[in-house]
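Computed from the coordinates by the stated procedures, all read-outs in this text should not be read as laboratory data. Quantities reported herein were computed from a predicted structural model and do not represent experimental measurements. Cβ atoms are built from the backbone, for glycine too; each structure is taken alone.
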Structure P
Amino acid sequence: MEYSFTLKYQLTDDDRDIDSLVERLGEAGCTDALVGIGQPGRLALEFVREAPDADAAVRSALADVRSALPSVKLIEASPDLVGLTDVAELVGVSRQNMRKLMLANPGSFPTPVHEGSASLWHLADVLAWLQTKGTYLLAKELFDVAKVALQVNVAKEGGRISCSTFSELRARLG
């Protein structure tokens, strides 16, 4: 199967030579990634990777990047955090349709990760909810890679919390 996802990294001051970065990435097996360097100090790698499953695709890409660029720091794996417009585009409906679904199902629509003028959801949560509705044709590969991206991002952020704090918070949050 073929899986599409993006890995975004923060570069160190030593990793600013783009030609060298691209060459090292290619040598490490990242020839299936489109390299983006729009923001100074950042690197985005848009992968289309062949693998038996989404987990293997993302994990192998993470390992390949780590071997090529050991000093870079992962910022985010995507698709994960999305707004209603993003979900609408991925599912093939209008933003208004997604907003209507959210407002019509306040008790069951996934809770946003961030609520504000621009609310954000984990894509995997919204796709799982849409799947229960049974009226939307969802690509299995998208759903699978969204679940893996969520796990990668949560693991990355979870590493910032001490074990005792994590256990205490988990007990209080239920």
Structure Q
Amino acid sequence: MSELTTIARPYAKAAFDFAVEAQAVDAWLEMLVFASEVSQNETITTYLSGGMGVDQATDLFLNVCGEQLNDKGQNFIKVMAENGRLLVLPQVVAQFAELKAEFEQEVSVDVASAVELSAEQVTTLSAALEKRLARKVKLNCTVDANVVSGLIIKAGDMVIDGSVRGKLDRLANTMQS
């Protein structure tokens, strides 16, 4: 997996840099997501990983994508096809989305709670996290009965475990030490 990420990184960076310059980041993300979905189709994957020539693979892929790709998007796909990299499009999309979030100074935060949070709680939590992280926050709230009470907040590498279960686990570890 890390090898595919390494392969995808320069393509994602190049596409993102071009999209920023053209002020079309959202449009590029849409094109890349569509092309990624096409590349994950079983029939397309079979053709691409088979003995098909570069020109044939490019033509097939562009015909399937049709008008979903603009001229620059088609050129991007041609470059990836020439280098035999169409199968890494899902990783390109993931890296492109990360670059977009970083560019827009946005972070996705997963929040698990025992009960559904009210709109007021979501607003308060979002404001507090935006202040702490110094970025726009996009909350992904879920209900998890294992939390018991409180919240578990995950933002990238940062984890804030304010649940009763987490506190009890920390207390048990402290007592065993």
Structure R
Amino acid sequence: MERWLVLVVRVPAEPSRHRVAVWRELRRIGALSLGRGTWAVPDVPGFASGVSRVDELAQRGEGEVVVLDAVGRDDQDTARLAALFTADREDEFREFLADCGKYDIKIDKHVRNSKFTMAELEEEEQSLDRLRRWHRDLKARDVFGAPSAAEAEQQLNHCAERLADYTEQVFRALHQM
């Protein structure tokens, strides 16, 4: 059976920045919200540093985190937790795919408008780097294999190919002068 860590988080409402910091870290690590102040992550090494960070942030805000080891009572419970966790990853991959589509559209617009400048190229390189970091983080959290993971990898590769083509066009445009 798969093991889980259940985090019961309590942070005073004021000042709210501490609650927000804890919530953001829980979202960043991909924790599954089970209800008010209760979160779960698979008990695998990739989540350990995030759980420690959540605890640290809660303590800064004079709160606390109780971490419990958990398993489903039966295979159905375990499967349900994995399905809920994977559904969250699927949502993230879908958002990632939408951003890859926007990247593709932006490159098309640059080419259509003959915007072959170093400034535009640097901006697109930064955008691709952001996509790569995002994909790396998503992939690390996707311990059960979300359905869109393979498509996300393909789209990231497509974006890299688009940038390589655009780089060639910028290089040609700048060196024809």
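Identify the structure, out of P, Q, R, from whose coordinates distance in nm of label points 7 Å out along Cα→Cβ at positions 86 and 166 was calculated to give 2.4.
Going through each structure in turn, the value belongs to P.
Looking at structures P, Q, R, which one was distance in nm of label points 7 Å out along Cα→Cβ at positions 70 and 102 calculated from, given that it came out as 4.4?
P
From which structure (P, Q, R) was helix-only ellipticity at 222 nm (-39500 (n - 2.57) for each DSSP H run of 4 or more, over all residues; to 500) calculated, if the value obtained is -23000?
Source structure: R.
Name the one structure among P, Q, R that Cα Rg over 2.2 N^0.38 Å of 1.32 was derived from.
R
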